[in-house]
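Novice: Next up: some structures, all given as structure tokens.
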Structure I
């Protein structure tokens, strides 16, 4: 008589459900974080535009804040940063902009994630 061993390979149904739950949790986590990082990208884009604008090189601090407000807050609907968070300076005769702000992202129930952003231009 011939004896054969059959080994089953693959994932059990319970393992499959666990993998789906893990992937679902990661997808939800990502979908909650992406808007915060996109908003930071808009802030960085506004900083880069202001620093590269020749008219802004000789502008006063209120004019620079006004320009940021128009570009980021009004046009791009940025809510995580205000003009008071801006740090405006000059380095080697060129305009520099930086900021430090936090964004609180609610995840599930009473669990939130606090993300700190530090955009600056020029990098």
Structure II
């Protein structure tokens, strides 16, 4: 969770900067959510593997009887930021900066509660 929070803090620094690319901001959002999901999985005793697939991580938590604060489709929408958008200048934003911010807030609050329990 500490590293997820670090990514969130960097996201927060870049978010208001108009010149900060959506690809860079989205990458930080994806990384933050990935780390938060993995922290929850570990806290629940769910096997964690090397993946950037947020939907698969979310489904593993659901499969263990957990509930997510966002939909699996919301998580899937962040997946391209892990790799594809980092290497492509032509990004068609599927999500706004405000939506990224709200998603991060929901996931981090939920993850902190899950890990503290």
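Novice: The value 1.1 for distance in nm of label points 7 Å out along Cα→Cβ at positions 14 and 30 was derived from one model only; which of I, II is it?
Specialist: Considering all the candidates, the number was obtained from II.
Novice: Using relative contact order in percent (Cα under 8 Å, 6 or more apart) for the comparison, can you identify which of I, II gives the largest number?
Specialist: With respect to relative contact order in percent (Cα under 8 Å, 6 or more apart), the highest-scoring structure among I, II is II.
Novice: Computing distance in nm of label points 7 Å out along Cα→Cβ at positions 78 and 94 for each of I, II, which one ends up highest?
Specialist: I
Novice: Consider the structures I, II: one of them gives 2.2 for distance in nm of label points 7 Å out along Cα→Cβ at positions 38 and 62 as calculated from the coordinates. Say which.
Specialist: Attributed to the structure labelled II.
Novice: On to the next question. Using distance in nm of label points 7 Å out along Cα→Cβ at positions 70 and 102 as the calculated read-out, with 3.3 as its value, let me know the right label among I, II.
Specialist: The correct label is I.
Novice: Let me ask something else. If helix-only ellipticity at 222 nm (-39500 (n - 2.57) for each DSSP H run of 4 or more, over all residues; to 500) is calculated from each of I, II, which structure is the one that comes out at -14000?
Specialist: Only structure I yields this read-out.
Novice: Name the one structure among I, II that log10 I(q)/I(0) by the Debye sum over Cα atoms at q = 0.10, 0.13, 0.17, 0.18 Å⁻¹ of -0.27, -0.45, -0.77, -0.86 was derived from.
Specialist: The read-out was computed on structure II.
Throughout, read-outs are computed from the coordinates displayed, never taken from laboratory work. Since the model is a prediction, treat every value here as computed from it, not as a measurement. Cβ atoms are built from the backbone, for glycine too; each structure is taken alone.
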